[in-house]
Structures are given as structure tokens and as C-alpha cells.
Structure I
Amino acid sequence: MGEELGIDEKEVELGDQLAERSKDHLVGGREVRQVEKYFLARIPAAAVDPARASQPDNIREHRWWPLAELNTTADTVYPLGLADLVTGVLEHGAPVRPVVLAG
């Protein structure tokens, strides 16, 4: 969270793991597999500050999305399937096992 959102992880209580995804890509000319795990966490909007991020160079924009807009946007939002995941969690609670998300 500190890497991209500028949030001190020690101040966030993580809930259930909701999803994960893995992606192969090149880093410094070497192929690596990146594994991301997504957890439920509730934080105040003011806690997000990309200016405090440890790797802000990859952040193009951040904002809070109303779920209806996230479900209907033509923009590509990563991880793919995020809107469906959030909708499912709000309607049915956390999944029994983490959902595997696409690239």
C-alpha cells in the first residue's frame, strides 16, 4: 500500500483476502512473475496520498469511483474484474476462497 498509495501499512487492518492475480513481465531484461493479493480494507479517503508513495513513477491518476461508474466505464481499470469483485463482496460478502482475476 505504501508503494502505490502512500499508506502506512501498520495503520491498516486487513480483512479477508478477496482475490489474487499473477502476471509475467520483464524487469531489467529478466522475466519475473508478479503475484498480487487483494484484501478487504476500509480506510478514510484522506489516507491515500500518492505523493507519499515509495514508487510514484507508475501512478498516472487516482480517484474514488462510485461502484455504478466503475461497472460502466469504458476505461481499462486494473485489476480486470475489479467491479464484479466489489459488487459480489457487497452483495454476498467475502468469497470463501480468493477469486483468481485475469491479467
Structure II
Amino acid sequence: MADWPHDPDGEEGSEGMRKYGQAVIAKKVDEHEDFPLDVSAFVDEHGDDPIRLNHERVVSLAEIFDNVDSDEIEDIQTMHQRVGETMRENGYWEYDTETEGPGTEA
């Protein structure tokens, strides 16, 4: 296990594996006060923080944001869109809409 600045499963992390990926990232911003979000400053502040992707995999916030192609993000909805796109494109997204979810039952 990596030497994280805080427990990946503590209150600052997945809250005992109850929150994953974007939910953990979203906890790090205040949608009313932090936007527009300076991506570089956000990564400087939280880049080493662990982001639990599933029950086995934890990566740093910086690793995810390495592929976010924005200097500034206007609002929380845009943040979710950009981070979600990045996570899906780079193998950090654990949910497959093609095989999981409504309408995929056999």
C-alpha cells in the first residue's frame, strides 16, 4: 500500500468504502465557493490524496487529473463531466454502461 497523506478509507477518503472515484473527488470542493476551479491549484492542494476506485484499487487525485485538459473548470457539473470523461478514457472508471445498469439484465 502506498504511503498516503490520509487513510484512503477514512472520512477524507472513501468513508469506509462507501464512496468511490468521483464521489471522493467531489467531497474536496465546495460547489458555491471553489468555482471557477483553478485545476492546477486544486491538484497542488489535493494531488497526493488517495482516490479509491473500487475495493482493490486506489490512485492519487493527481494521477486522474493528469489527463484533465482544462486550466479552469467553471462549475461542479462541468467538473463531473470533465473528470468522468477522463476517468472513462484512461481506465479509472469502474462502471460499464454497456454491461451494467438498467436494461442490461439477462
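Derivation of every value follows stated rules applied to the coordinates shown; laboratory data play no part. Not measured: the values here are computed from a predicted model. Cβ atoms are built from the backbone, for glycine too; each structure is taken alone.
So distance in nm of label points 7 Å out along Cα→Cβ at positions 28 and 92, computed for just one structure, reads 0.8; which one of I, II is that?
So the calculation was done on II.
Thinking of I, II, which structure, once relative contact order in percent (Cα under 8 Å, 6 or more apart) is computed, gives back 26?
II
Which of the displayed structures (I, II) returns the greatest value of percent of Cα pairs over 19 Å apart on calculation?
I
I, II: which one has helix-only ellipticity at 222 nm (-39500 (n - 2.57) for each DSSP H run of 4 or more, over all residues; to 500), as calculated, at -8000?
Structure of origin is II.
I, II: which one has mean count of other Cβ atoms within 10 Å over residues 36-43, as calculated, at 15.8?
Of the structures listed, the value fits II.
Using distance in nm of label points 7 Å out along Cα→Cβ at positions 44 and 68 as the calculated read-out, with 2.8 as its value, let me know the right label among I, II.
Value 2.8 for distance in nm of label points 7 Å out along Cα→Cβ at positions 44 and 68 corresponds to I out of I, II.
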